[in-house]
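Each in structure tokens, the structures are laid out below.
Nothing in this text is a laboratory measurement; each read-out follows from the coordinates by a stated rule. Everything numeric here is computed off the predicted structure, so don't read it as measured data.
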Structure 1
Amino acid sequence: MFDRVPAKGVMPTPEQALPGREQSIVTAESHFVNGAALKPPFAANLKQVLFGMGCFWGAERKFWQLDGVAVTAVGYVAGYTPNPTYEEVCSGRTGHNEVVLVMYNPKQISLDELLVIFWESHSPVQGMRQGNDTGTQYRSGIYLDNDQDADIARESLLLYQTRLNNAAISSITTEILMHTPFYYAEAYHQQYLAKNPQGYCGLGGTGVRYFE
């Protein structure tokens, strides 16, 4: 028996979370836009970062268009339920966030440059929502796999908070976490806006530039 379902936009407790499954959700084998393999092993010269910016369809498109980004994929992180489905994530009972996985070549594009795109392309001050999309899966987040990159992300947050303060905009709610398991989303979500150019994209920033 599960505990009471949490209210929309409230993180569930581990006891409230859905049990999930041991097997991975079936996803696409290759990137719809550039044909690259969607899953590891990736080239040794690539680095990884995960961004939560609201609905992951529009967020992924932002990054696959950049020179130096080799692979993007969408999926779920920072929750409790192993190998969740999209419907489970949307139920609010997994704790997961919708994110885009970005594999990039640091000799062509830096984490700092990716963070500029991140901060300027969504609103990081809305808590458990992004625009009209409300729920824990729409929170702002940066997810990393090493201390050095985490420090860079935290420094970028402080800098962008200064920019927001100057514009009289409220405090950043972005979470910055390390070593969070990434679960690939279903195949139809991968590169969704390349397959459906007129599809929904609620991505929108604060209008505040990272560099003044």
Structure 2
Amino acid sequence: MEKSYQKLLEGNKIFAETKLQTDPNYFTKLSKGQTPAYLWIGCSDSRVPANEITNTESGEVFVHRNIANLVIHTDTNLLSVLEYAIKFLEVKHVIVCGHYGCGGVKAAMTNNFHGFVDNWLRNIKDVYFKNKVELEAIEDEEKRSDRLTELNVVEQVRNLAKTTIVQEAWSKRELHLHGWVYGVHNGLVKDLSVIHNGKEDIDSIYHFNIV
């Protein structure tokens, strides 16, 4: 069997043995269920693992990942995860976490043809177009990419606030939406202070009258 594949199976054994050495009841307790306080919507990039970045254990963070951490109102996968996390797991915080050096963001900044994925990246191009004046005033391409990464996160947090799922939760309890950007170069998170605690933070046309 190929060594790189076998490495995963061997790694799993080491993981299980290490956890049991620390706590013999670790997996017994874990199997009883999950009560995470956080939903993490992050990028699929393999360098951005939610638990490692936040130094949390299994069961503490509910995770959804896609290319460039997008929140799209027609994405049934994302919406299903969002509803389950909010309605049934009753998470208290939803975090959209992008990362500097994101390949999806950089690809969206070009006119290069990549294939089907370009339809997905169109959503980032829309963010670019919306903020074109600010972005094109930044001469350094890397810094422009970093700023688009931040603006993309802000836009996705706003998209969360526009969903019926989030607004229904707001009509019943507290729920906080946050925007972060992770620095692959230094391991640190930048909190963009994009916090939505209610639909008052978004344009009224997106409000739903939920009773």
Structure 3
Amino acid sequence: MADKKKIGVVLSGCGVYDGAEIHETVLTLLAIEQAGAEAVCMAPNVDQLHVINHLTGDEMNEKRNVLVEAARIARGNIVDIASVKADDIDALMFPGGFGAAKNLCDFAVNGENCNVHPEVMRLVREFKDKQKPQAAVCIAPAMMAKIYQGTDVHPVLTIGNDAGTSAKMEAMGSRHQTATVTEAVVDAENKIVTSPAYMLGQSISEVKEGIDRTVAELMKLL
């Protein structure tokens, strides 16, 4: 029996407003397992931008670590992204949540002038150079647009139909394609799959359909 393909899943904390979107992450992990592959969870070992009370929406006066918080979703089975090389895994996927735009990069604060965490930048660029497949959902494609800015690649990405966000992505050199929550946009040439997830999703079942499709397309690129 052939070895299972390993799909790296990059988390940004735990919770939609300051970390990884939990529904999107769990659906991603489930879809990867059902596709016959193995998920390898990872996150940067840094403090979150801030901590949000998910009951009230208010900022809290405390610090939390992205890797430690992400370990909650991964049931402790997670590694520091700094220890991962492109040769270690077969594909890479980014669930969304504000953490992708606050902790993996600062798009939520600085838009198209954002900075990306250096280890996230390194790993995605390694994947680009080795032409290995990647996927991103929800707001994470905006981060991908930043990572590819200034390269010879102008990927086709989607975050759904938000005009303001898509304009910022195009300002960074990517091409935006409108999509519904259940669709996945495949840039076959650059081996990138994206889907809107909770940028548009009104229910967990809709988001599941889009993420299932994203993972299926990611597997095809392998």
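Structural remarks
- Source structure (of 1, 2, 3) for helix-only ellipticity at 222 nm (-39500 (n - 2.57) for each DSSP H run of 4 or more, over all residues; to 500), computed value -10500: 3
- Entry that produces 11.2 once mean projected area of the Cα convex hull in nm² is calculated, selected from 1, 2, 3: 3
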